[in-house]
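Derivation of every value follows stated rules applied to the coordinates shown; laboratory data play no part. All figures in this text were calculated on a predicted structure; none of them were measured in a lab. Cβ atoms are built from the backbone, for glycine too; each structure is taken alone.
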Structure 1
Amino acid sequence: MKNVLITGITGQDGSYLAELLLSKGYRVYGYNRRTSSQNTTRITHLLDKITVLYGDITDSFSIYKALKTAEPVEFYNLAAQSFVGSSWDLPESTCEIDGLGVVKCLEAIKNYNPEIKFYQASTSELYGKVKESPQNENTPFHPRSPYGFAKMMGYWATVNYRESYNMFAANGILFNHESPRRGIEFVTRKISYGVAKIKLGLEKTITLGNLDAKRDWGYAPEYVDAMWRILQQKQAEDYVIATGKAHTIRDFVREAFAAIGINNWEQYVKTDAKFLRPAEVHELIGDARKAEINLKWKSKIDLSELTKIMVNADIELISKGEHK
C-alpha cells in the first residue's frame with residue numbers, strides 16, 4: 001500500500017482527492033492546520049479511513065515531521081488562502097501561505113526524501129490580464145491579485161526545484177472547478193445557495209458583483225483525477241486543466257435559475273459595487289490539449305449539469321437544516 005500526504009485536505013479539492021486515492025488503495029494522510037473550531041465537515045465521512053496530522057505549511061518543522069510520520073510516495077499541496085477577494089485584505093498572509101509555504105514544502109521534501117513526488121495546486125489566476133486566449137502552458141503570466149502573485153511564486157518554486165534538484169515536482173494549472181463542497185464565499189456557491197433559498201421561499205434576491213467576467217468552469221471531482229494523473233507520468237511536467245469553454249457569471253446565474261424552472265432570472269438578481277475586485281480578471285479560458293494527449297484526461301460535466309448538481313445539493317442541504 002502506498003502512502004500519500006495531502007495538505008488542505010479539509011477543502012473542496014482535498015476531500016475529493018482523498019476519496020479518489022482511497023478508492024485506488026492508497027493510505028491517506030491529511031495535513032491540516034489546527035484552529036480553535038474544527039472545520040472537518042467535508043471529510044467527516046472519511047475520518048475513520050484517513051489519518052489527520054496537524055501542522056502549518058508556514059512552519060518548516062511541522063512539514064518535516066509530517067513527512068517523517070506519513071512516509072509518502074506522493075505529496076499533494078492543496079493548502080492555500082484560496083479566496084481571491086480575501087487576498088486583497090490579507091496580502092501578506094496570502095503570500096506566506098500560497099508562496100513561501102510552497103518553498104517550505106519543497107525544501108522539506110528535498111531534505112527528507114527527494115524521491116517523493118510533489119504536486120503543486122497552481123491556478124488560472126496566474127494569467128490574470130491575459131496575453132492570449134485560450135491560455136496554455138506557455139502563455140505568459142500577469143496576475144491581478146495578491147492571490148495570483150503569491151501563487152506565481154509557488155508555481156516558479158516548483159519549476160525551479162524540479163530543474164535544480166531533479167525532483168518530481170509538477171504544477172497543475174487548474175481553471176475554475178466547482179462542486180457542492182465549494183466554500184459559500186465563492187461566487188458560484190453563492191449563486192447556487194442563493195437560488196436554492198429562493199426556490200424554498202427563504203429569500204427573494206441574490207446580490208452579486210461583475211456579471212460579465214468570463215470563466216472556464218469544470219467539476220471538481222474530475223479535476224482531482226487530473227491531479228493524480230499528473231503524478232503518474234514518467235516525467236514531471238506542468239499541465240493546464242480546463243474545459244476549454246468560457247461562460248460569464250451571467251450564464252452561470254441563468255443556468256442555476258433554469259435548474260429550478262425560472263427563466264426570468266433578472267428580477268431576482270441585484271448588483272453591488274462592493275463585490276467588485278480592485279483589479280478585475282475579465283476572461284479566463286484554458287487550452288487543456290496537452291492534458292488530453294499526455295494524461296488521457298478530458299472534462300465531461302458541462303455548465304448546465306454542474307449548476308444542476310450544485311443547486312440540487314444546496315436545496316437538499318437547506319431542507320435538512322444542515323446549513324444556515
Structure 2
Amino acid sequence: MQVHVAVVEWDSHQHELSLIRQAVFTEEQGVPAHLDLDGQDAVADHLLAINGAGQPIGCARLLPSGQIGRMAVMPQWRRRGIGSRLLAKALEAGKARALTWVFLHAQVSAQPFYREHGFLSIGEEFMEAGIPHLAMELALPIPFEAPEATGKPTVREQQATSASDKAELRQHHGEGDCLRALRSVMVEPRRDVNIYSPYLDHLLFNRDDVVDPLSQFARRAPLAQLNILIHSSDLIVSRGHRLLALARRLESKIEIRRVPDDLGSDASSYVTWDNHGYWLMPDFREYEAMSNVYDPAQANRLNERFGYLWQRSAPDPELRLLRL
C-alpha cells in the first residue's frame with residue numbers, strides 16, 4: 001500500500017481537503033457544512049494523505065493555537081494506519097512551529113486511538129456538532145540542546161545528554177509489559193521521584209524489583225526525595241505494602257499523602273523523576289501505559305498536576321497506625 005502524507009496549504013489543496021471532509025463529516029456524520037468551514041483553514045497547517053493512484057484519502061489540520069482537528073479518513077481506507085500517520089505528521093508540524101503542547105476535541109469513540117498516541121483526557125464529555133467529545137492534550141518534547149564545548153561536561157550535563165540520547169515515547173500493553181517498563185525506569189532517578197497511584201497498585205509497586213531500586217536511590221542520593229500520592233489506604237493497610245515499609249525506615253526522604261476525596265477524580269497512575277522522565281498509565285484500571293526517559297514537557301506537566309494535589313493533601317492517619 002503506497003500512501004504519502006504531506007503538509008499542504010489550503011489555497012493550493014482546498015479541493016482535495018474539502019472532498020474528504022465533506023464525505024466524512026457532512027455526508028457520513030451529518031455535521032452541518034457551515035460548522036466545518038469555520039474560517040480558520042487559511043492559517044492552518046493541513047495534512048493530506050494520498051494513495052498510490054493520487055487520490056486524496058485522509059486529512060487533518062493544525063491551528064496556530066496548537067489545536068489538531070478535521071482528522072478524517074475515507075471509509076474504505078480506515079484501519080490501515082493512515083490516521084496514525086496523519087497524527088504523526090501533525091505533531092511534526094507542531095514541533096516545527098515550536099509548540100510545547102497540542103490539544104484536540106476527540107469524538108468519544110476515537111478516545112482510545114488518541115490515548116494510544118499519548119494524549120490525556122481533560123475534563124468531562126461535551127457535545128460538539130451533536131456528537132459527544134472529550135478534550136485531550138499532549139505535551140511535545142522539548143528539543144535537547146547540548147551545552148557549548150567550553151571544557152569537561154559537568155555530571156548533570158553528562159546525565160542530561162545520556163537521557164536525551166535514549167529519549168523515545170514507548171507504548172506498553174498488558175500487565176507484564178507495563179511492569180517491565182516500570183522496572184526499567186526505576187534505575188533512572190538521580191534527584192527526586194513522584195509517584196501517583198490511587199491505590200498504590202500491588203501488582204506494580206509492591207515488588208522487590210521495583211522497591212529495591214527506589215531504596216537504593218533514596219539511600220545513595222544525599223538530597224533524594226520520594227513523594228507518593230494515593231486516594232485510599234484501605235488495601236494498603238489490610239494487605240501491607242513494601243513501599244510503606246520503606247517509607248517507615250526512611251521517613252526523612254519518603255512521604256506518602258492521601259488526596260482529599262473532593263480532588264480524587266484523576267484515574268491515572270504515573271511516575272516522574274528528575275523533571276524529565278515519566279511512566280504513565282492514563283487509567284490505573286487498564287494496563288496500557290507509555291513512558292519516555294527524556295520528555296521534560298510531559299514530565300513537567302505531570303509534575304504540575306502532582307504539585308497541585310500534593311499541596312492540598314495530607315498524611316493519612318491510618319498509615320501511621322499500621323504496624324510494619
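Look at relative contact order in percent (Cα under 8 Å, 6 or more apart) for each of 1, 2: the largest one is in 1. Work out which structure the value 5.2 belongs to, where distance in nm of label points 7 Å out along Cα→Cβ at positions 27 and 243 was derived from one of 1, 2. Attributed to the structure labelled 2. Identify the structure, out of 1, 2, from whose coordinates Rg/Rh (Cα atoms, Kirkwood Rh) was calculated to give 0.96. It traces back to 1.
Can you tell which of 1, 2 yields 1.04 when Rg/Rh (Cα atoms, Kirkwood Rh), for residues 171-298 alone is derived from it?
Computing Rg/Rh (Cα atoms, Kirkwood Rh), for residues 171-298 alone on every structure in 1, 2 gives 1.04 only for 1.
Structures 1, 2 were shown, and Rg/Rh (Cα atoms, Kirkwood Rh), for residues 43-226 alone at 1.00 was computed from 1. Each of 1, 2 could give distance in nm of label points 7 Å out along Cα→Cβ at positions 51 and 315, but the derived value 6.5 comes from 2.
Match the computed value 3.8 of distance in nm of label points 7 Å out along Cα→Cβ at positions 99 and 179 to one of the structures 1, 2, and report its label. Structure of origin is 2.
Comparing mean count of other Cβ atoms within 10 Å over residues 123-130 across 1, 2, which structure shows the greatest value?
Across 1, 2, mean count of other Cβ atoms within 10 Å over residues 123-130 peaks for 1.
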